[in-house]
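Scrolling down, you'll hit the structures one after another.
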Structure P
Amino acid sequence: MNETQTTARPVRERLIDCASELFYAEGIRAISADRIISGVGTTKATFYRHFPTKDDLVLAYLHGMAAGERAGITQATATPDAQEALRGVIAVLATSSCRPGFRGCPFINAGAEYPDATHPVRQFVDEQRRWWKDSFRTLAERLGVAAGAEADSAADQIMMLRDGALVAGYLDDAARVEVSLTKAITAVVSPH
């Protein structure tokens, strides 16, 4: 089938899917636009019509990853019970770090590949990390941590625990992540 024939999914989506799989598995800088073009079976002209630069495709990949993370956490915290919301957030983090093919946080990975803080990819990584901290701050407040400096501190600590859990899920025994993460986050918010 050539690209002018009808396909089940638009070329743009197929480019993002192919890139997402390759970027996550092998690293962003390691994957060329030509490899993605070949993987989708399209042309360079079509690729560049959808994504003027590879960085535009990287941003589309990260936006997709962010949407998935945000949906999972939003669903986990939708309950009115703060303790249940906490258990849900921990479960989302533990489940993601224990899935087959897990290679760490896509945002930490992208941040390592784009160290320039002014680059649009790095700025989006920073934006996603701010979203996580805001989510953790809100959860901490729901669990009784005082708003302001205390909730900010709790959010910072939970963020560090999240980052550590995602690294541990990749490098260590993934089965132990949920137990350790539960104990650590509970210790951060339990005095409140």
Structure Q
Amino acid sequence: MNAIDIMNEEHKYITRMLKVIRKVCFKLMEGENINYDDFYLIIDFVKNYADSHHHKKEEKILFNRMVDNLGDLANKVINHGMLVEHDYGRLYMRNLGIALEKLKNGDKEAKLDVIANAISYTNLLERHIDKEDRVIYKFAERELSKEILEIVDIECNNYEDNNIEVKEKNIAILESLERKYIKEIL
């Protein structure tokens, strides 16, 4: 499978988790008790799958090749767009973890920060994924040479082969949370 197809597939799993996050937040907003374990599973999925697994391939493999080979436009789009959004996602997850701890320690107002950071993350990633799928990846496929794309494919597939357990573990987390929160899939 080529690298872009792999990254598009990963976006589908991440998008499914964004739907779970919205459902979990809606239940919290409706007054249901917070399930800390589920929030920690969400954070684990985002950190280990969306960020460390997926974004790492983008940042270390694809985006670097784009910046190195496609000039000023790629540099601006990647360094001042995509990477900034990756950093905002990390910030929202870090702040979500802090808010969960405050809530757990009795700060009832922190529930606002839990919902705000979780929903901010979903909104950011929905737009981010759309940009990558519709614009960034197509730009890379169109403008990078066949030889560079082959290198990207090889490096991405090697990364996948060496990290299969990360993918399997996190898809299991996703499916478990979907069964719990997304009734339509039952």
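If you line up P, Q by relative contact order in percent (Cα under 8 Å, 6 or more apart), the top spot, with the largest value, goes to Q.
Check the numbers for distance in nm of label points 7 Å out along Cα→Cβ at positions 67 and 83 across P, Q and tell me which is largest.
P
One of P, Q was used to compute P(r) over Cα pairs in 5 Å bins from 0, in percent, for residues 43-122 alone, and the result was 3, 15, 20, 18, 14, 11, 8, 5, 3, 2, 0. Which label is that? Corresponding structure: Q. In this comparison of P, Q, the computed figure 45 for percent of Cα pairs over 23 Å apart is attributed to Q.
Given a value of 1.12 for Rg/Rh (Cα atoms, Kirkwood Rh), for residues 19-58 alone, point me to the structure among P, Q it was derived from. This value belongs to structure Q. Taking distance in nm of label points 7 Å out along Cα→Cβ at positions 11 and 131 from the coordinates of each of P, Q, which one would give 1.3? Among P, Q, the structure yielding 1.3 for distance in nm of label points 7 Å out along Cα→Cβ at positions 11 and 131 is Q.
Name the one structure among P, Q that mean count of other Cβ atoms within 10 Å over residues 107-114 of 14.5 was derived from.
Source structure for this number: Q.
Here, each number is a calculation from the coordinates, and none is a lab measurement. As the structure is a computational prediction, the values presented were derived from the model and not from experiment. Cβ atoms are built from the backbone, for glycine too; each structure is taken alone.
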